[in-house]
Structures are given as C-alpha cells and as structure tokens.
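Q: Next up: some structures, all given as structure tokens.
All of the numbers you see were taken from the coordinates with simple rules; none came from a lab. Bear in mind the structure is a predicted one, so any value in this text is a computation, not a measurement. Cβ atoms are built from the backbone, for glycine too; each structure is taken alone.
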Structure P
Amino acid sequence: MSGVEPGPDGKPRCSWGLSAPEYVDYHDNEWGRPVHGENELFERLTLEAFQSGLSWLTILRKRENFRKAFDGFEIEKVAAYKQKDFKRLMGDAGIVRNRKKIEAAIANARSARELHAAGETLDEVIWSFAPEEERPAPRTLSDLEPTTAESKALATELKRRGFVFVGPTTAYATMEAIGVVNDHLAGCAFR
C-alpha cells in the first residue's frame, strides 16, 4: 500500500485512505483541503498532537468526543480551563487521557489567546509557512518526508510563541491536514 489504489466507488485514492470507512471519509472530504479559522485550526493542531504515537484512526473515532470534551475547541473557553477542567478531561474515557497532551492543549489555547491579544491570529501564523511554490505531486507514500524546512520553521515559531507539543512532525501533519501543502499522491482523484 504505497501508491494510489481504487476505492469502493472505483475512484483512485491514496492507499492510506482505504483501510477503514472513517479514513475514506476523512481522505475524501477533509485531508489536504484548505482550512481557515481560529477554532478549526486549533482543533486540527490539537488533534495532531494527540495523535502522536497513536493511529490517526483512533483520533478520528474519538473526534466527536474530543469536540465535546474541549468545548468545540473554542480557544477562549479552553484557555480559561482550570484544574477542575483538567481533572474532568483526565477522567474522560471518550478521549485520549494523556496528561502531557491535555496540558499541551490547554497551554496552546492560552498561547493562541495571547496571539489574539497581540492582534495576530493562529491562522496567519500557520499559513505564513506555506511553501512559496507547490512541490511536484508525490508518486508513492515513500516520497513523503515526515518533516520539511517549512514544518521545522513553523514548529520553531509556534514554540517561540509559547506553544508546546508541536514538533516538526506534528507541524507537518497539521500542514498536510489543513491544506497548507497538498500531499495527495499523483493520480489521486482528490488531489
């Protein structure tokens, strides 16, 4: 499974997007499509951090639980979380109960709120690291790197601004997910 393969409807897709119905839906309707908006980008950045070390399918299957648990990823609400909210999240079996990742989500909401206080947005920061030129379409999954110069620079900038749990790999996965880069394989009907 390293290239493009026909999906259930016969359309060619990136092979990773075929192993489960949730993957087909995510691949076809979300992954790689441009996303803007503070809460939307905060959600994607947060979920990519929670995915670290886990299957993305685990996160997709828990996504609605994450949305409920984190108040729809509304930055201002999450930034205002107190110890009782942290305890509630640690006790919520519907999400990934990882202390460091939950702490990071709250810290990152506070950092995003600080951006707003400075007249900036998470949207502007992330999208400012879009490559200047579109790269050639990758032919196989092995053509993809886990990080790029842009994702390393984005991770550095986010950390400089107080974000945590946002290394270059998480930054790149976020960039792929929100369409900053288009890593659908050559021949994919959804490229």
Structure Q
Amino acid sequence: MAKLAEAELVELNADRLLEFISLDAVTEEVFAEALVKPAQGQPSIDAILYAFLLSLEGVNFAIHTQPVEINQITCSPRARQFADRRSLPDEILACGAASVLVPYADPGLNLAKELKRKLQLWRDRFKIVPRLILLQNHGMIVLGATPDEVMRTTEMAIKSAQSFIGAAMMGGPIFLSPANVTQIETLKEL
C-alpha cells in the first residue's frame, strides 16, 4: 500500500456494485457498468465484496489479510472453535465475543454471495456487525470505523491465533465461559 499510486486506483459506483451481488456471473462488461471513469482499468474481482462490506452500518474500513497464524487455524478442523469461543479477555474487547466463519468460496462473486449469506445469519443472531470475519482456507477480513480500530482488531486476532495454536499443541485451549465473555463485553461499555 505504501507504493500505491493514484493511477493504479479504480473508482467504482458502490451502489451499482451492490446490484451485481444477485447476478449468476460477473463479466468485464458488467464491471464496466460500475466504473466511474471507464478508462481506469479493471477492478479487483472482490470489488463487489468490498462494496457490500462498506455498506454495513459503522464500517468505513474493511481489510482482507492472510496472516500465517490465522490460516493455520482456518485451514484446520478447529476453525469453528476459534470463531465461536474466546480464550483471552482482550480478544473479546478487540475482536468481539465471536467471529463469523465463512466456508470456502472462490474469490469474487461466489465469495461475496457466501459472505453476505453468513453475515445475514450472524446479524439475525447477534444483532451487530462483526469485527472479525474468518474465511475458511483464505485468511480474515477485519471491519471497523477507523484505521486504528482495524489495526487493533488485526493485531489481537493474530495474537489470539498464536495463543490458540500454542494451547492446541499443549492439549487444547481452555475457553472463557459464556458468563465471562458477557461480563468482559460490558467492560467496553463503561
């Protein structure tokens, strides 16, 4: 990102991109319909995914990374455990009480559709926008209102993954109880 030049950016109409999520396939011609300046070039195949994420309440930043520690977990049979349970108090404060786990889907439209489906189920259950989305075999997405919030969540997710992996090697993680999680969640509200 430090070497990104303005000429490499592609400006898109986010509202138009959001309409594409219901399509069966997206072609270069379809993407061209969303370009603000047609001569700019082709957007990322994940542009629809980001348009969706950035349309969520309170989300101004969405970053997809693939830290080794996160991939070690999302490529394992323990990914659901890591998404649903918490071991560290700071993990709850930075990453939330749980994370969305999205089954593997090919990047682009398929991933956008699957993530939207899982996020709708998540919001029906938890009534909030998650901070951490784990992608099976494909890293994580962190959502936030500010760059600092996204950085804090990213750093804590990696630290939590390191602790989880180490605990798994020592016989398995010891998770905080649901009551502990609820109590710690209220600390951020004080």
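Q: Please compute relative contact order in percent (Cα under 8 Å, 6 or more apart) for structures P, Q and give me the label with the greatest value. The partial results should precede the final answer.
A: Values: P: 32; Q: 25.
When relative contact order in percent (Cα under 8 Å, 6 or more apart) is calculated for P, Q, structure P comes out on top.
Q: Out of P, Q, which one gives 16, 53, 30, 1 for P(r) over Cα pairs in 10 Å bins from 0, in percent, for residues 53-140 alone as computed from the coordinates? All intermediate terms of the calculation are to be shown ahead of the outcome.
A: Values: P: 14, 37, 29, 16, 3; Q: 16, 53, 30, 1.
Label of the originating structure: Q.
Q: Then there's this: Between P, Q, which one scores greatest on Kirkwood radius over Cα pairs in Å?
A: On the way: P: 17.2; Q: 17.7.
Comparing P, Q, the top value of Kirkwood radius over Cα pairs in Å belongs to Q.
Q: Kindly point out which one of P, Q the value 2.2 was derived from, the read-out being distance in nm of label points 7 Å out along Cα→Cβ at positions 29 and 69.
A: Details: P: 2.2; Q: 4.8.
This value belongs to structure P.
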